[in-house]
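Take a look at the structures below.
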Structure 1
Amino acid sequence: MTDIHSHAVTQAERPLWPAVYKGWRRKCPSCGNGPVLKGYLKVRHSCPVCHEEFFHHRADDGPAYLTILIVGHLMAPMLHIAFVTWRPEPLVLFTIFAIGTVALSLYLLPRLKGALIGFQWSRFMHGFGNTDGAPSA
């Protein structure tokens, strides 16, 4: 079997959406049982259940950008609708939306980080799937 065929077989073994969903739940994209994060945002070196290595992930600023994108696109229309519909006092409006924005951001950030790691794992990006430990091309 050639390298192209063996890579295609391994690619089929890692479907995208189950891996992203497991990452969203902050679980290992490989086994779905072990936690991928240690604490709030710190990524574990490896899965304590199946020993899949995570140290080579490259989530970087991706989860933060996605969080800002989602929160901004949800809160801006809601702010407009609330202001036009009820005309609350500015301080009340600011307080409610500040708390909502912070709460939604804190909820989404670790989940998006896990989902991005699951995406990278399913697509063999940044060293996921190398058996020799060498960086992927």
Structure 2
Amino acid sequence: MQGSQARYEERLVLKSTPDCVSKARESLLSAAQMHGYDQSCCFGLRLALEEAIANAIQHGNHNNPGKAVTVNLSVDRGRVKIDITDEGEGFDPDSVPDPTRDENLLIPAGRGLTLMRAFMTDVQFTPKGNQVCMTFVRPEAEGE
């Protein structure tokens, strides 16, 4: 990469094991820090990435290490894009209970999605539901 203005892009194909998260996390945080993202932004990016990969491994690939999780990262000065795809059948994100509603407080489902949506500017799922596309726009770069 030449200087802090160049876009960082990486594609990782990971086994569906919990330890695969560290490689993706290190790549993302290194790129974000090189582009000047502060500690607060990096915390949110890390949490969203970890939740999305955990969901892909557990719910998408059913903890099958023979199935892959593909992570595409793109980081520049104003924007971070994270696309995560699993080999599962997909799901309907609208069917996941809202964990902030009183009747769902004791249900463990939905917390990861809520965290992803809280820390990222935009979170979209493909129609099949086996790929999440998350974007974070750096606050000071929104007008650019």
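No lab work stands behind these numbers, since they all come straight from the coordinates. Just so you know, these numbers come straight off a predicted model, no measurement behind them. Cβ atoms are built from the backbone, for glycine too; each structure is taken alone.
To which of 1, 2 does the computed value 36 (relative contact order in percent (Cα under 8 Å, 6 or more apart)) belong?
1
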Identify the structure, out of 1, 2, from whose coordinates distance in nm of label points 7 Å out along Cα→Cβ at positions 64 and 128 was calculated to give 2.1.
1
With distance in nm of label points 7 Å out along Cα→Cβ at positions 88 and 120 derived from the coordinates and found to be 1.5, which of 1, 2 does the value describe?
2
Which of 1, 2 yields 39, 15, 11 for semi-axes √(5λ) of the Cα gyration tensor in Å, as computed?
1
Candidates 1, 2; helix-only ellipticity at 222 nm (-39500 (n - 2.57) for each DSSP H run of 4 or more, over all residues; to 500) computed = -9000; producing structure is 2
